[in-house]
Structure I
Amino acid sequence: MRIIGGKNKGKKINLPIDKNTRPLRDLVKESIFNLIEHSNKFNASILNSVVLDLFSGTGSFGLECFSRGAKFITFVENYPNILNILKKNISQMNASSSSEIIENNCFELMKNNKKFSKRFDIIFIDPPYRDKNINILIDQIIDQKILKKNGIVLIHRHKKDDIKITSKLNILDTRKYGISKIIIGN
C-alpha cells in the first residue's frame with residue numbers, strides 16, 4: 001500500500017497486522033482520483049480542498065488527498081488497533097499540521113450532532129462492508145449541512161451491496177472496480 005500521486009508519491013502506508021481493517025486498494029484509489037480530476041459529472045477538486053475521511057483506518061484516502069494538495073483533512077476513526085498506525089502514517093507523510101484525528105465512532109459522532117469547525121469539499125465514507133446503517137450517516141451529513149454546495153460524498157461499498165442510498169443524496173455516478181463499488185453524490 002502506497003501513496004500513488006502528488007508530493008508523497010511512492011511513500012509506503014503502514015498497514016495493520018489484523019484483518020479487521022480493509023485498506024483501500026491502490027487500483028480503487030487511483031480510479032477514484034482519476035474520476036474526481038477528469039469527470040464532467042461534478043465539479044470537485046482535490047487542490048486546496050477540505051476533506052472528511054470517515055472510518056479512516058490507515059488514512060489512505062485522506063493522505064492521498066493531502067499528497068495531491070488538499071488543504072486540511074479530518075480523520076474519524078475509533079478502532080484502537082488502527083489508531084496508532086493512522087497517527088504514524090500522518091506523521092510519516094508530514095501531514096500533522098494539515099490534519100486532525102477525531103477518535104470517535106462515526107455514527108455516534110454524527111448522531112450527537114457534533115459541530116465540525118469546517119464544512120467539507122469531499123467526504124469519504126468507507127464503513128465495514130457488513131455495516132448496513134450507511135443511510136443514517138448520509139442523512140446526518142446532509143441534515144447538518146457539513147458538505148459544501150459543490151462538494152461530493154464518496155461511498156465505498158462491496159460491489160454486491162444492494163442498499164438503496166437515501167434520496168437525500170443526489171447520486172452523480174456509480175462505478176465498480178474489482179470487488180468495490182464507489183457511489184458519488186452531493
Structure II
Amino acid sequence: MTVRKAVPKDAEWIATYILLAMKDIVYKFIGEKDENKAKEFMLYFTKRKNNQYSYENCWVAEDENKVVAAAILYDGAELSELREPVLHYIKHQFNRDLDLEDETQPGEYYIDSLGVNPDQQGKGIGSKILRFLIEEYVNKDRQTLGLLVDDDNPNAKKLYQNLGFQLVEKKAFAGKTMEHLQIR
C-alpha cells in the first residue's frame with residue numbers, strides 16, 4: 001500500500017470516502033438527509049480546484065491500484081479562502097446561508113476529514129495515512145497537525161491519541177461538540 005497526493009481521477013473515490021466521515025455535516029450543509037444529494041455535493045468539490053474538499057488538498061491510500069482511503073488536509077490559515085466557494089455553492093444551490101464556526105486556524109495543518117473504504121476498515125489503513133501525514137508535516141516540515149474528533153467517536157479519539165495527538169480544546173462545529181486535537 002502506498003500513500004500519495006490525489007489526482008483529478010481520484011475525485012469519485014475521495015467523495016465517497018470523505019462522505020463516510022462527514023455525512024451528518026453535509027446533510028446539515030444541504031439542509032436534508034439525502035445521500036444522493038450529499039454525494040453529488042461532495043463530488044462537485046472533490047473534482048474542482050481551490051476549495052477545502054478539492055483533490056488538491058487530499059492524500060489517498062492506494063492498494064493494488066485501487067484507492068482505499070482519503071484524507072483531506074490543508075493549511076488552517078487558508079480556511080476562509082478555501083471555504084468561500086463551498087458557502088457560495090450552498091447559498092446558490094440549496095438557498096441556505098450558513099454561518100459556520102472555524103474548525104481550524106493559522107498555525108496548523110488541518111486534517112479536515114479521513115475516510116476508509118468500509119471493506120478495508122480494521123486493517124490499519126487509517127493509521128497508515130495518519131502516520132504518513134505525521135512524518136511529512138510534523139517530523140519533516142516541523143508543522144503542527146490538527147483535527148476535530150466527535151465526542152461520540154471514542155474509537156477515533158483513541159486512535160489519534162495513540163498516534164500522539166493531544167487535546168487542545170473543546171469546540172462546537174456544525175451543531176456538534178468536538179475535541180480539537182493536535183500533534184507537534
Structure III
Amino acid sequence: MKKEEIRTIYLKKRKELLSKELISLSLAISKRIFKEFALTEKTISLFLPIKKLNEIDTYLILEKAKYKGNKIAMPKTNFSSNELIHILFNSFDQIESSAFGIPEPTAGKIIQPENFDIVFVPLLAIDKKGNRVGYGKGFYDRFLQKCSPDCLFIGLHLFEQMEEIDDITDTDIRLHFCVTPTKLIKF
C-alpha cells in the first residue's frame with residue numbers, strides 16, 4: 001500500500017476513536033515506555049499531541065519523564081524550510097498552538113539534534129521494517145538524519161504495525177523501536 005492511501009486509512013481510524021479509548025491507549029503506551037526504557041537523566045525529544053487529529057496523549061510521558069530528571073525538548077516547525085528545531089521545555093507558559101494547531105514552544109534554549117539520546121516520533125502507520133508514514137512533509141526524516149548514531153528513534157503508535165509500505169524512499173529514516181498499547185517492537 002502507498003503512503004497516501006495509508007494516511008487516509010489511519011487518519012480515519014484515529015478520528016473514529018472515542019475520547020476514553022484514546023486515553024486508555026495513551027496510558028498503555030506511556031506505561032510500556034517506562035517499563036521498557038531506562039528514562040533517567042536523558043535528553044529527549046517529545047512532541048505534544050495535535051488534539052484535533054486524535055494523536056497519542058504525550059502529556060503522560062512528559063510528566064513522568066520530567067520527574068525522572070530528563071531534559072525534554074519539543075519540536076517547533078518551520079513550514080518555510082520544512083525543518084524542525086527543538087526547544088527545551090521549562091513550563092507550559094512557553095507552549096502555544098501554531099496556526100496548524102500544533103502545540104509548540106514559543107521561546108527557550110535550542111537543543112541541537114546531535115545532543116538527543118531519544119527521539120519519540122509521531123506517526124500514522126509503521127511497517128515490519130520500521131518504516132513510518134507521517135503527515136508527508138518530511139520534518140522528522142530531515143531531523144533524524146542530523147541526530148547522533150547512538151540516538152534511539154522510538155515511534156509511538158495507537159495501532160498495530162502493517163506488513164509493508166510500498167513507496168519508501170532513500171530519504172525515509174527507519175525507526176529503532178515502536179511502542180504500541182500492546183507491545184514493544186524492535187526493528
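Read-outs: derived from the displayed coordinates by stated rules, not from any lab. All of these numbers come straight from a predicted model, not from anything done at the bench. Cβ atoms are built from the backbone, for glycine too; each structure is taken alone.
For the read-out distance in nm of label points 7 Å out along Cα→Cβ at positions 4 and 164, a value of 2.1 was computed from one structure; give its label from I, II, III.
Working: I: 3.3; II: 2.6; III: 2.1.
Label of the originating structure: III.
Could you tell me which structure in I, II, III was used to calculate Kirkwood radius over Cα pairs in Å, for residues 52-155 alone as 13.8?
I
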